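So, here's a batch of structures to check.
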Structure P
Amino acid sequence: MISQEQAIEDCKKKVLDDNNITENEIDILFNLNDSFLKNLSDAANEITRFFQGKKVDVEQLTNIKKNFCSEDCSFCSQSAFFNTKIDNYKLQPSKEILKQARDAKNNGADSFCLVAAWREPSNDDFENVCNIIKEINLKIGINIECSLGFLTYEQASKLKKLNVKRYNHNLETCRSKFPEICTTHSFDDRLETLKIARQAGLELCTGGIIGMGETRKQRKEFVIQIAELNPEEVTINLLVPFPGTPLEIQKQLELEEILRVFAILRFLLPKSIIKISGGREVNLNDDGKELLLSGANGIISSGYLTLGGNSINKDTEMIKEINLEV
């Protein structure tokens with residue numbers, strides 16, 4: 001039987017040679033002794049540098065419609081099912097969104113993502129969003145991504161015609177955990193929207209949240225299900241338990257478990273952007289430096305849907321401190 005250190009090396013060589021590792025090898029990597037996690041991180045970093053170089057993808061998002069979502073996702077402070085006492089607003093005026101897009105570009109963001117808290121856009125809301133996208137294209141010129149909930153093929157095709165680069169629709173968690181997290185729609189509903197976006201020619205961004213009480217085995221299931229979609233971008237959030245939600249007393253996930261997810265995702269998706277998203281400033285002591293040297297090559301900066309975050313300037317300095325580039 002080969003050593004755990006040799007198993008890491010063998011898997012790394014496979015990936016660098018443009019081959020896939022097996023589910024049995026994924027299982028070995030997920031269950032390494034903690035003493036070998038540095039080896040795993042270093043191997044993931046080597047894969048990242050080989051396929052991705054030193055560039056870190058920096059994204060800024062805007063919550064264009066906040067609160068009162070009809071879905072009961074148990075982690076979400078915007079669900080109408082929970083009294084989280086956050087502020088709320090309907091679709092933001094285009095003038096405000098344009099200002100945020102301009103600021104994002106001027107501050108060095110690679111992309112700007114429009115996010116809305118609803119199950120799916122109404123016809124009027126969708127047309128308003130499309131008009132905002134047209135204005136951003138005309139007046140700003142920055143890569144636009146969208147996260148607007150469930151889509152029809154016609155809507156996805158229109159976003160593609162408007163030069164939207166990528167559509168985000170997270171799996172949230174693995175299939176076996178999903179019914180504990182959401183009951184108002186299914187895991188397959190989420191897969192269907194990703195399928196529609198892909199058919200319309202949009203790049204995919206998907207991922208979810210770790211630290212919601214799932215087991216390590218379920219985190220393995222989760223990363224495999226993400227990899228099966230071959231998304232151009234993966235976004236992994238670290239749960240921030242929000243008062244008023246069912247997960248408000250959830251215990252924080254250990255750093256070792258977080259590292260396993262990011263590193264093994266890199267083994268499975270060597271050519272994708274793997275992004276550290278919501279919760280990094282709360283769950284990590286270094287804002288993400290270690291993860292950016294353990295498989296990740298992207299961050300969301302300047303805040304999240306209902307949480308503040310670091311400024312892009314602060315994140316830029318953090319990235320430079322570890323000899324990476326923006």
Structure Q
Amino acid sequence: MPETTAVIGAGNMGTAVAQVLASNGHAVRAWSIETDVLEEMRDRRLNTKYLSGVELHPGIEPVWDLADAVRGAAVIVLSVPSQIVSRVANDLSPLLAQNQLVLNVAKGLEFGTNRRLSKVIAAAFGERQATIGAMGGPAIAIEMARGMPTAVIVGFEDGGACQRMQTLLQNDWVKVDVTTDLAGIELCSTLKNVYAIALGICDGIGLGANTKAFIGTLAMSEMGRICETLGGRHDTVHGLAGLGDLLTTGYSQHSRNRTLGEKLGSGADWKRFLTEKTVEGVVACGAIKELVAGGPLDLPLLDTLDAVLCERSSAIDAMNDFFRRFSYG
């Protein structure tokens with residue numbers, strides 16, 4: 001049955017999700033703070049700033065007023081950068097109706113508090129009734145919007161909400177797995193960005209497939225232990241949210257985290273890249289280090305990345321030292 005949906009944030013992933021929902025027959029209201037993006041969506045049925053080359057579905061309606069966007073919407077997709085999730089959630093709070101589903105597609109932790117984003121949104125909403133979930137998995141926005149086969153995973157602590165969101169999003173080319181492990185999805189979506197930087201460093205140094213496979217396998221091991229320690233389930237790491245997303249983020253040329261790692265490994269100007277792009281893995285690395293500090297976990301790869309990103313060592317020196325010192329058993 002067609003539903004009215006609102007997509008808050010018309011960046012690459014927000015626009016891609018809007019395209020999927022509209023293709024599935026749902027009415028989509030797309031809101032953004034960027035009026036030029038909304039005007040192009042209305043006038044040319046394009047979003048060249050974030051999703052170049054994709055003609056937008058006629059079922060996507062750009063909306064300039066946030067209240068108009070969410071009024072009567074059964075589902076709200078929140079697709080804004082992690083650092084402004086709290087602010088946008090606070091703006092949304094007085095506009096919510098009962099029984100709305102809110103699906104957050106941003107990945108990361110809140111800067112300064114290290115809270116998972118579902119916790120940030122819930123705190124902003126307060127007593128208002130909304131069911132909050134998250135989306136994870138290997139989904140490059142431009143590929144999903146162009147109809148390339150893609151699989152994602154959505155998580156709500158309520159199983160009924162999982163099934164409802166699956167029905168809304170799934171179609172011939174987008175496949176949707178579900179889980180009630182909301183914490184696991186959010187932690188995996190954060191951790192994969194961190195470890196994708198390590199895979200990019202391998203590319204920058206010029207290391208081969210053997211090395212990337214070794215580093216990727218070790219990354220999975222560390223992700224699993226961190227996820228369990230922080231409240232998620234270990235099996236979530238081996239699904240789309242963990243392994244699937246790490247493969248995409250650690251190998252794709254579209255990945256900003258992998259690209260940053262490549263620049264670190266090759267000695268290129270990685271700090272300039274950070275001024276031009278949002279690279280979630282940098283902040284996430286420090287956040288995860290803080291969250292597990294003082295605990296029993298031995299995380300040599302995470303420690304190596306932290307040394308590089310905090311400039312205690314160059315990427316080449318840190319990785320060479322890691323390879324010399326690491327051993328199994």
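Kindly point out which one of P, Q the value -15000 was derived from, the read-out being helix-only ellipticity at 222 nm (-39500 (n - 2.57) for each DSSP H run of 4 or more, over all residues; to 500). Only one of P, Q returns -15000 for helix-only ellipticity at 222 nm (-39500 (n - 2.57) for each DSSP H run of 4 or more, over all residues; to 500), namely Q. Which one of P, Q has relative contact order in percent (Cα under 8 Å, 6 or more apart), as calculated from the coordinates, equal to 14? Among P, Q, the structure yielding 14 for relative contact order in percent (Cα under 8 Å, 6 or more apart) is Q. When mean count of other Cβ atoms within 10 Å over residues 101-108 is computed for each of P, Q, the one that comes out at 24.6 is Q.
To test your reading of the models, identify which of P, Q gives 18.4 for mean count of other Cβ atoms within 10 Å over residues 229-236 when calculated. Don't skip to the answer; put the middle values down first.
Working: P: 21.5; Q: 18.4.
Corresponding structure: Q.
Of the structures labelled P, Q, which one yields 13.9 when mean count of other Cβ atoms within 10 Å over residues 21-28 is computed from its coordinates? The read-out comes from structure P.
Of the structures labelled P, Q, one was used to calculate mean count of other Cβ atoms within 10 Å over residues 117-124, giving 19.6. Name it.
Values: P: 14.8; Q: 19.6.
Computed on structure Q.
If you line up P, Q by distance in nm of label points 7 Å out along Cα→Cβ at positions 181 and 261, the top spot, with the largest value, goes to Q.
Given 17.4 as the derived value for mean count of other Cβ atoms within 10 Å over residues 109-116, which of the supplied structures P, Q does it correspond to?
On the way: P: 22.2; Q: 17.4.
Structure Q accounts for this read-out.
A short reminder: the numbers here are calculations on the coordinates, not readings from a lab. Keep in mind the model is a prediction, meaning the values are calculated, not measured. Cβ atoms are built from the backbone, for glycine too; each structure is taken alone.
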